[in-house]
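Values quoted throughout were computed directly from the atomic coordinates according to the rules given, and no laboratory measurement underlies them. Values in this document were obtained by computation on a predicted structure and should not be read as measured data. Cβ atoms are built from the backbone, for glycine too; each structure is taken alone.
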Structure P
Amino acid sequence: MDTGQIIMLLVVLAVLAAGAYVAWTAMRRQSLRRRFGPEYDRAVAEHDTRTDAERELRERERRHAELELQELTPEDHSRFVVRWHALQSHFIDAPADAVGEADELVRDLIAARGYPADDDEEQLAQLSVDHAATLASYREAKEIADRNSRGEAATEDLRIAVVRYRELVSQLLGEDPVPAESTPASTSTTPTPRRDEEVHA
């Protein structure tokens, strides 16, 4: 094999290697997009480059694999459902209190499943691996709960917060804690909510 043939062979091998790397990168990117959904786009927006964002998401997966997640016992499952019904039952009379109870219940439920409980940012990062689809709703609920603690949230905001909390509760419990036939708890001054934004009594 002469020098020209060797050079040509090396060029072909380099092209094949580059093609394989591009394909491998695309597959990894698609896998991250499928797993993290809207959290993928959020991570890209928060980092300088897409590569940095994907590195962070893979690091979340690595840390998540080290968690000792656990299913709820039937007793714990029932206890959380009862607590959810209790907080929703008095939403009309005390919506601010109901949001505070919902926030506390969700924190307790997250901890009971084995997710980090002491670091909010790490908690969100770990939840994003399994529950990315509802994480935006959880963030919205937490933001409203913070405003509620300062007395800055309107009643409609509080209703939305409870609905958003319920989305994550449903995922962590494996079922909606509110029966489908329940009636919405709304006041005469509150616009009729969409079905996916109802607060049930």
Structure Q
Amino acid sequence: MPDWTPVALLRDLPPLVVMPVTVDGVDLALWRSASGRIAAWADRCPHRGMRLSHGFVRGEALSCIYHGWSYAQSGQCQRIPAHPDLEPPEAIRVPVHHATEAGGVIWVALDTVTTAPPALAGVQPLRSVTLDARFDPASAGLTESGGAWRGTLGGVAVAVLVQPLPDNRCALHVLAESKASPTDLVAASRGIETLRRQAEGVSA
């Protein structure tokens, strides 16, 4: 498994939003605080096991939707609404993983990392798409270069990042060349749909 896994494009996660992602079979809650900080946590509240990706972000904290237990950026529980005067024990903590943004992409690492994610210069985020199939970039005419798979979609130069998902599925995070016009981006987006249909058709 690579040190860093691409999980979303930056624009997919605005401030005060939480979303579920999966890295190497591990379910995570990916969220961005009001100040713009990104965090990736185990997707389970320590209290009753509710998915934190169903929760809500207020300021710099993520709260569980079930009983409202609130967790700081460190993963430490900071407030239990049913006991507002109680200082939560140190042991009540959500496992926290590494998350960062680079090249218009959000990256997550489950373990300690010693390298930075690919910079992916000269591209702009286009869109992400989930495939109900495995995906072989080489068979789609893409070539690995600079930490991404490079090629053209709809006649537009693109960089494609592949995120493996459970059940033989995957997500493609696609970036188009920076100089692409709005018309080019539409053509590349249509090319992504063609790529998806071809991959799912081969799998079927």
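Summary of values
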{"quantity": "Comparison of P, Q - label where Rg/Rh (Cα atoms, Kirkwood Rh) is highest", "calculated": "P"}
{"quantity": "Comparison of P, Q - label where distance in nm of label points 7 Å out along Cα→Cβ at positions 67 and 123 is highest", "calculated": "Q"}
{"quantity": "Per relative contact order in percent (Cα under 8 Å, 6 or more apart), the highest-valued of structures P, Q", "calculated": "P"}
{"quantity": "Structure responsible for 4.2, with distance in nm of label points 7 Å out along Cα→Cβ at positions 27 and 163 calculated and labels P, Q on offer", "calculated": "P"}
{"quantity": "Answer label among P, Q for the case where helix-only ellipticity at 222 nm (-39500 (n - 2.57) for each DSSP H run of 4 or more, over all residues; to 500), calculated from the coordinates, equals -4000", "calculated": "Q"}
